[in-house]
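Novice: Next up, some structures in structure tokens.
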Structure I
Amino acid sequence: MPFQAATATPRRAMTPAAFVRGVVAAYALYGRDPAEALGKGQVTGDLVRSRDGRVTAAQFEALAGHAMRELDDEALGWFSRRLPWGTYGMLCRASITAPNLEVALKRWCRHHRLLTEDVLFELSLGDETATISIREQRDLGPLREFCLVTLLRYVLGFSCWAVDSAIALRAAEFPYSEPGHVSVYPTIFCRHLSFDTGGARIVFDKHYLSLPLTRSPADLDSMLKGALRLTVLPYRRDRLLVERVRRVLRNARGRFLGAEDVASELALSTRTMHRRLREEATSLRDLKEEAKFELAKQELMRGRAPIKRIAEIAGFRNEKSFSRAFRTWTGASPREFRDRYR
């Protein structure tokens, strides 16, 4: 189950040569020759030594998959004890019967301690966010980056697969210095990155935790036949994207937000945002109208601000256009609507 970007394709070279060297280091740790594994991944010696080299998802899958089987260690030498082939599949089985993602992740964090206490997973909740963090209990040495990135991609990849949705990260933090291959991190995780922090963690909208798991044990059996592809599946549909757009628009409160502004808040390209909204049978224009209406209703029901000010808060350029739109929405003028709630 090797690390890869969720949006990567098998033919796109995204995995840094540094992580290929991590696999080679595992062979050195066990006193074994990596030649056969490198051959399976069609990885040359020059690429292994390359500072800026990349391999494709398919190459890394072949390389790491062979290494995990041959060394019988899915942790590839990171921990004080080996994790035999199939260990993370067992962890998936322990989590897949959960009713929603929050319960599944709590199980993942708890059961990972049965595999090793060299690192500890933790799930914490804030007002709007959820954070999965890794607490290091031993020195991971030169394999630290490879280990931490892979572990975070494991749990993120499983989570996306389990709820059948992309999980958009708000931030990703790492306790080591920015690596030379940092350019791949936005694809692997997100645009909002921090290094030299207190620990490794990923942060996302807590509403994802309420999504139900859509996979059955039979689905898991099928997935585990190709478990190394778990974190390369192209999860493009974000089941919370509409709600995330609504939240950005609600928080605007009178500020005009163009498509580029909204997309930037979501760490997406404008084109991707529009496409994904179409897939969810809506549009940014429709969501803007909805947000204006909801905000206007809230302010009118409070009954304090002048109509002109409410028009500004709801994003209208003047009171006249606001009154016309509100009558279209409700069949009543803003004053008539407010009078009903006095």
Structure II
Amino acid sequence: MIKASIIGATGYTGAELVRILSRHPQVELVALTSQSYVGQELGRVFPHLKPATTLVCSEQDVLKVARESDVIFTALPHGLSVPIVQEAIENGAKVIDLGADFRLDDQAEYEHWYKVEHHASGLLAEAVYGLPEINREKIARARVVGNPGCYPTSAILGLAPLLKKGLLQANSVIIDSKSGVSGAGRGLSLGVHYSECNDSIKAYNVGGHRHIPEIEQELSKLAGEKVAISFTPHLTPMTRGILSTIYGNLTKDVSYQEVHQLYSEFYGEEPFVQVLPLGELPQTKWCYGSNHCFIGLVVDPRVNRVIVVAAIDNLVKGASGQAVQNMNLLFGLPETSGLEFAGIYP
């Protein structure tokens, strides 16, 4: 059995990790840490998890947790994971960081966008970007995995086949994404109060969202050249889900059928990416609670442009489910272990 612990178990992604890992056939949860609920059973904090675990939330004793664990999931805000990851690695545990501290390759880029210093440049250089569909072999050999952000997961999966094939103009990509309110986390904030966000939709951080460098970094690797994007996220009055509608200019004339065939072949063996039939576009409701990404396509020959629509659950494929997918790769397990469940509908 793999002994797993979660640092920051009482946020939304931490709780989702517990929900998934508690039913994983090869995992034993050994520690759950929290700043706010020390001494309380997690099932008291999240009643829906009462049947899943009787573990009590503990203080953040990283040395103790590392010595007890084979793998540690860090589910913390940016800037807080670095010292924890360092100590965990020194004591033999592997780490999957669900925050932003190990996603970017360039330390200066990280410090520019996140406005904090990064004190583990060596580990940053070693860390692997944890998108299994793109980096499967590297993840399997890693000690530190930077779990992708939710918006980047939908955008990169949506664009990877086209960029890999050289079919998109690198400076033409526009990503319009809508996210459920759980993406803002569990902390109190005026903008996510019910009466502030219900019956409304708003764009935010236009042109300056911190996921921009992450998306551009990975798209540039796929394209083999610098990709610059326009990215606009929106907050929508739903609990879960991301729908990314992505536009790009084609480098040559290709038919709708040819683009669809490209995606079908690129993702043909992927257990968690569903390329929809011609003429069908996804909805966030389809992936609610699941680790699946649904992708639909349209080619507009009038303007020689492709439109890709990708839908994920921001807390599962966009965070905790993908983290478990990465854990499976780290320990040589079937990639689908513990994740073989459909979404919840309606």
Structure III
Amino acid sequence: MAAVELRRQTPANAPSPHESPAMATLDFDTLADLLTRIFIRHGVAAEHAALLGRNCATCERDGAHSHGVFRIPGYVASLDAGWIDGQVRPVMEDCAPSFLRVDAANGFAQPALAAARPALLARVARNGVALLAIRRSHHFSALWPDLEPFADQGLVALSMVAGIAGVMPPGARKPVFGTNPIAFATPVAGARPLVFDLATSAMSNGDLRIAAREGRAIPPDSGVDRAGRMTTDPKAVLDGGGLLTFGGYKGASIALMVEILASALTGGQFSAEVDFSTHPGAETPCTGQVIILIDPACGAGAAFADRVATLIAMLREAGQERLPSDRRYANRARAERDGITLDDATHEALTRLAS
């Protein structure tokens, strides 16, 4: 089927000052239901579609627009190309007291995590630490929605996922790494969990693609063109160039760690091994994801969350105005109060994909 472009109202494509943009306002459940119907319409099992629909709606609600409805055409293209099996059931593999493996069998990572959650929580309760290794999985969303529920239950959580080769290691002639995000979540006494989710590249691929679509320059030192020259043109980066890692060699070392833990350890593909050339239009990576859970009661005991709160208070007292997840929670509260807004063109495109 033809690709459907989803556009967000931004200064680059905004109407003149004398016009009011046509916007649709949806509550969270309505948006999640719409996205769920899209996944079902394009071949995903109903229970898995509900997980994916709520995942994307969560990102949109919380202001992570590069991982919200923006991702839907890529999901649909991968499903329609036969690159992903939307009906497959993940296969659980019990391999050690604190180590659980799941073969996603070329399905989505979120259903694999959902299937493993009860056993994973039982292991961390019994052993104080547990690791989940997911392989042959497609993860096209943000990582923080995977981890925040664990922190809500009082656990410390860490996750990494490999992607599609589009990031140049320092001195390399071609991309080897994916954007290779890493996420962390911890409970905080008297507050919502502290959760961060960041790419090990200078910027995320989603933000790069949005900049290209809207005709905006990207920050200097974010990427190179196909000749290896520094560029602020996102289209040049996408057209045979590559993003750079943040912090040069330091970021590249972290990206390397992600490849090792999310792919080598899990049995998944490295970012540079992902090849969907036989599935035109597909966009999602089929690699691996690792999730590590820690019960802090085994360390600092009941004082752990209080200690984290003390550290956060120190940071704020020192002048750090915004901490990871502050903006996300503010966006969430605003969306829960006022609804989630999409421009009419995007809402209509989503409705067409669902019908």
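Bear in mind that the values in this text are calculations on the coordinates, not laboratory data. Note that the structure is a prediction, hence the values are computed from the model and not measured. Cβ atoms are built from the backbone, for glycine too; each structure is taken alone.
Novice: Which structure, out of I, II, III, was distance in nm of label points 7 Å out along Cα→Cβ at positions 250 and 298 derived from, given a value of 3.1?
Specialist: Of the options listed, only III reproduces it.
Novice: I would also like to ask the following. For which of the structures I, II, III does the calculation of semi-axes √(5λ) of the Cα gyration tensor in Å return 30, 25, 24?
Specialist: III
Novice: Can you spot which of I, II, III the value -8500 was calculated from, given it is helix-only ellipticity at 222 nm (-39500 (n - 2.57) for each DSSP H run of 4 or more, over all residues; to 500)?
Specialist: Comparing all candidates, it corresponds to II.
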